[in-house]
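For reference, the structures are reproduced in the following blocks.
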Structure I
Amino acid sequence: MNEEKNNSLDKESTPSEEKKSIFKRVRRGIGRAFGFIMQRPLLQSLFLSLCLFSLVDMLHYRSIFGSLVHFVTYPHFFLLNVLIVWFTLLPALFLRRRLAYYLTVSLLWFGFGVANCVMLTPGIRTTPLEANDLEMLFTDPLSIVNMVLETGYLPLFMVILIAAVILLAIAGIVFLWFKLPLRRRAFWPGLIAFASSALVLTIVIVSFRAAGVLPSRFKNLKQAYSTYGFSYCLPCTFIDRGIDKPEEYEKKGQEKVASILQSYEHLTTAENAEKPNIIFLQLESFFNVNDLASYAFNQDPTPFFNGLKNSCPHGYLSVPSIAAGTANTEFEVITGMSLDFFGAAEYPYKTVLQKSVCESTAYALKGLGYEASAIHNHTGTFYDRHEVYARMGFDRFISSEFMAGSDDRNLTGWVRDAVLTEEIMSTLTATEKTDYIYTVSVQGHGGYPSSGDIDDFGIKAVAIADKDEAEIMQYNYYVNQMRDMDNFLRELTDALSAFEEKTVLVMYGDHLPGLNIEEEDFKKDRAGLYETEYVIWSNYDLQNVPIERKNVRSYQLSAYVLDLLGIHEGNVLRHHQANSSNYDSLENSEKYSDGLWMLQYDLLYGERYAYGGKNALQPTDMTFGLHPTVIHKAEALGGGFSLYGENFTPDTRIRLNGEELERVVYFGPDQIVAAFEDDQSLEKGDKITAFYRGQNADILSKIEYIVP
């Protein structure tokens, strides 16, 4: 009997053995399920798409639980994104190299997810990856790399490491494409699945959009990506381009445009209207930080700008983007056209203005005898301004390459805005006509350093809410850049006050900085995420102009300013002026909104009925720099030569007989020294070329000199 008892005890399991048995059964079950999936191509691709989107989603949220939160909060959008990723994987079923295809597409999705995660790093920017970023990466990579290095977004070794990883990934894909084992094609199941998924995707997206659940265009990209999903939003930024044709344009377009033109034909510029110099100054990432509830400051970072609001017309300015998109605010202000009618995250500078001429304030004022200049203390090729500005009516473009003070840069490599005072004043005095000057500043641009000694700053930012040390450091750096920019505004207005010609200066911020600012960070009844401020200052008494706060949108700003001056030119600008009572409620005025939509489509994509069906505007023969570079003589030196002339800058590059010289030293606007690359001498007949190159390697301007 004891022996039977012992045998029964031997058969009983200990608790640890029972746990091991449970884990073993679980592992066995998982293994069987995984094996079941791997043996069925459709389930294999679906399982991979679920894993891929979950990973990309985690990268977007920058949290390992982000994907789970997204699924719980928006399960229908989460599953829609999985279906989109699955759709991109299904072509593998038609191939024998199925595994290689899976690897290639998976690495693409993963690469997009990592790039998006990096872009959303606090201090870099707060808008996610979109079509324009990828297009610039492939069409203008040198400009992107130069900007990353100059501004300190990433150190050189990181850029090299990223490039090496990308090259290794490409090489690995090519190698594995031929080395991975082949699989039997699943043609008919693949075809049925591909067609079915396309049909389901179409039905779901159309149904969601019809129900108003899923938009095709988004204003707040970060919020859209977080809600509707990365895999849905990123393709939308590629597919959704341009302005949709208004329903009535096909049959009644000419009649509708004529009706719009008739509605403001009474608005004309009086012959005796004052025509002062008009300067628009777009300030990079500039806004009133005193509107924030999450931070306090030991002193006002922008006392001069804020003080102007007591004596000048001013107000909040609604802009089309946050933490990025300078070129889009710029586009709206110059043209009067609204980005709301364009595609998701579209940059017209990179799409329609690559070929089309666009009606603008520059063209409108040139009809009154103005000369139009653009000034920007950054490279002239960024956002293709060196080409686009000519299609917007500017006569000259002065970029940082043509500024003698372009070597005065802040800690993160951006040219300080103080250089713009000299450029603006020189332009005003050099031109014989009345001036329209559009100036774009850059000093306040991110990224903002997340480490350093806060005691080095005169203005201190103190977090009221719970903030990490890196963000507090970024705020301290940022507000001290704002003080520099505010001092620049004081210097500029002092110079203009002493200038004899009547001049109006419009100052405003292009968007909020990339500081991870949320709506709840603002004080009650203050600005929001898409609002900066503007001030209209003049060096003379503006007659009958009320000193009041008036809130406008960035595409209304030029029309508003010109209206105050009694200037009524340009179709889009006059349309705004005719509807000025609706500035605060565009969406509530169907006539105003539909008219603007109709005009924008007609002028950029339609038959140009507003011009009688003709191309009334032609690109200008735009010049670069205020004054051309002149070479007077070349003087041989030991191992090189010295050039004497006029209007050299720190960005002047030199070629000798077609070969660029790497060692060029700037001594001032009248002298530069170039060193030979090898043992040679300067001889009679040698051709010396002084030239200016943008960040994308395009030559902006050049001059040749033959050694006598």
Structure II
Amino acid sequence: MIENDERRTVRGTIAGKPVSFETGHLAKQAGGAVLVTMGGTVILATATVSSSKKEGIDFFPLTVDYFEKLYAAGKIPGGFYKREGRPSEREILRSRLIDRSIRPLFPKHFRQEVQVIVYVLSADDENLPDVLAINAVSAALIISNAPFVDAVGAARVGKIDGQLVFNPTTPAMDKSDLDLVVSGTADGILMVESGSREISETEMVEALVRSQEPIREACALQEELRKMTSKTKIVVPELVFDAVIQDKARKLIGERLPLLLKDEEKLKKEKILDEFKSELAVELLEAHPDSAAAIGEVLDVEIKHFIRHRVIAEGLRIDGRTPEQVRPIGVEVGLLPMSHGSGLFSRGQTQVLSVATLGGKSEGQLVESLEDEVTKHYMHYYNFPPFSVGETRPLRGPGRREIGHGALAERALLPVIPDEADFPYAIRVVSEVLESNGSTSQASVCGSTLALMDAGVPIKAPVAGIAMGLMKEGATSVILTDIQGAEDANGDMDFKVAGTAKGITALQMDIKIHGVDSSLLSSALDHARTARLFILDKMLSVLPAPRGEVNPRAPRIFTMQIPQDKIGALIGPGGKNIKKIIAETGCDIDIEDDGSVYVTAPDGVRGQAAMDVIAAITEDIVVGKVYTGKVTEIRDFGAFVEIAPGKSGLLHVSQVSDTYVKDVRTVLKVGDVILVKTLPLKDDGKISLTRKGLITEDSGKAPEESRPERHHGDR
């Protein structure tokens, strides 16, 4: 028992599962610390606010770090280093989930640093920790001194056997057609992250609406904890602008800005806006010399108001498009002669080059997690270089945003990737953003679909993606299709929808306001579907279907099923047999525990050669069958011939030829490759061979029709 233990505990249920929220026991010097337990999964979330304001910045300095400690599942990290290193991609993605769930609820002009740290201390095989972590972080924030007032709840929604299931177990998710994580307050949704197997827009809206019930349950438990213990909140004064300055700025912006926004090029438009703000600031400063700081904030607010009001009142966007209009689409495939597949997708001033590479089964990515070790056979990576937005900055490897966008595109395409049993390749797609003005993640979905089809990957259906937005003023709402960067920054909702003609495969949504109801969500998803089908038509007009065969430069993969009791014979003592096949054919060979054999070959000839050897090793010796063998030893009474690695038989001197042979050495020598046929096995199981009937008298060559044929699946 710890002295001065001040723990407070709230117990209840979320979606029918018992859960507890506890504080005052661990990490008591943090601004707020909460331990959340559901089953055998335990999360510790801490939230701490710096004591001073960050000067000279125009953003809210929030950092979220989520860590899955392998001790939580009773594991020691693999590899040479036994200490957890840099965050894994999964940890980064879950950090982003938390960040997106809580950031909108802080005052927009709050500038003190807030640091959130989450540890998964214990993990069972039933309760996934990511949703619990969002609930734990919200609880830690509302009992801390942070200006965070509304509790945020989170829930996972699955669809199993046609039924929606809330916070399903880990094993159940393997059978689910939907993996939807939703977070929000008791009044509405804030954040959505989803992957699905082509579900309809109607099904998605139903899942979103019904997720509110477990979210409210989580919020209610946090409110109970707040009543037991909480700190005095930091007060953030409301921004109050000088009415005279604000009115003058609004008038000048309304008069001059429409004339300056006619240029459609992004960089020119940004330069015009910056110059306009600077000129206007100087003009206003001359009239109000003591309001320098306020003038900058007023101009930002009023320019945002102008952009939004013009959309809502006039239906006119910053580049002159109507709300439903998609920017011009560009589609190209087969750009790179040495790659296996490539696709270039352009939408307005957003341009992404995706490149697909096919590899052997062993080239998949091994991922170590709390639950188990898995090998990913489809991988997608996204790169966002500074030149894509006309900037310069150091290249330090992929940032969190790049990892998040890559994961979103991977999730969008995963449902259409062929089953490993049908297409046993490792598939790696890299999307290079070459130009950016909004929705590069969805452009990478389109580009990657093109690259996969160009490589000859038999995807189940093409996938396209679109970024949508929303601007709302009072009771009036305008849904924007194919948003640009400025519309994302100035809008009330940003959501990205990817899918096939049949349904949605991925959805990511961030809502900045309350009051987005189910009818508005439904309308937004319907608009997104219309745009998605429009883009798919453009893509399919260039490449209607995957190419009939994989790219000639891609490796060829052959598959075979052997009896499990023959695996040892194929490998050989110390790996002797398998190493020999690899060395002689130049192929890579992977053997599964169930007897599945995968041969990855540079070409079909070498692949078939490796398959013939494997078949010879693993097949039982068939009496009367013709084999290609190699003479390994000469004796007075005959020759020993290896008909497969580890399998040799005796070719007696009387069986060397159709005519009498006195000395075997006059006909054969070590290293000769000859055709032989098996004779009935002896009682001791030893193999006897013959050449009789396999040699023509005039040439000494075996007749062509005597060579056995083998047929295996050449991919």
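What follows draws every value from the coordinates through simple rules; no lab data is involved. These numbers were taken from a predicted model, which means no experiment stands behind them. Cβ atoms are built from the backbone, for glycine too; each structure is taken alone.
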With Rg and Dmax of the Cα atoms in Å derived as 30.2, 124, matching label from I, II:
I
Calculated from one of I, II, helix-only ellipticity at 222 nm (-39500 (n - 2.57) for each DSSP H run of 4 or more, over all residues; to 500) reads -13500, and the structure in question is I
To test your reading of the models, identify which of I, II gives 14.3 for mean projected area of the Cα convex hull in nm², for residues 290-417 alone when calculated.
II
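So if we calculate distance in nm of label points 7 Å out along Cα→Cβ at positions 74 and 650 for every structure here (I, II), which label has the highest result? Show your work: numbers first, answer last.
Details: I: 4.4; II: 5.7.
Answer by largest value of distance in nm of label points 7 Å out along Cα→Cβ at positions 74 and 650: II.
Distance in nm of label points 7 Å out along Cα→Cβ at positions 490 and 666 was computed and gave 2.7; which structure, I, II, did it come from? Could the numbers behind the result be given before it?
Details: I: 2.7; II: 10.1.
It was calculated from structure I.
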The value 24.6 for mean count of other Cβ atoms within 10 Å over residues 282-289 was derived from one model only; which of I, II is it?
I
FRET efficiency 1/(1 + (r/R0)^6) of positions 210 and 458 (r between Cβ atoms, R0 = 30 Å, to 0.05) gets 0.00 when computed on, of labels I, II, structure I
Starting from the value 17: which structure in I, II was relative contact order in percent (Cα under 8 Å, 6 or more apart) calculated from?
I
Quick one: FRET efficiency 1/(1 + (r/R0)^6) of positions 274 and 642 (r between Cβ atoms, R0 = 41 Å, to 0.05) came out at 0.25 when computed from one of I, II, so which one is it?
I
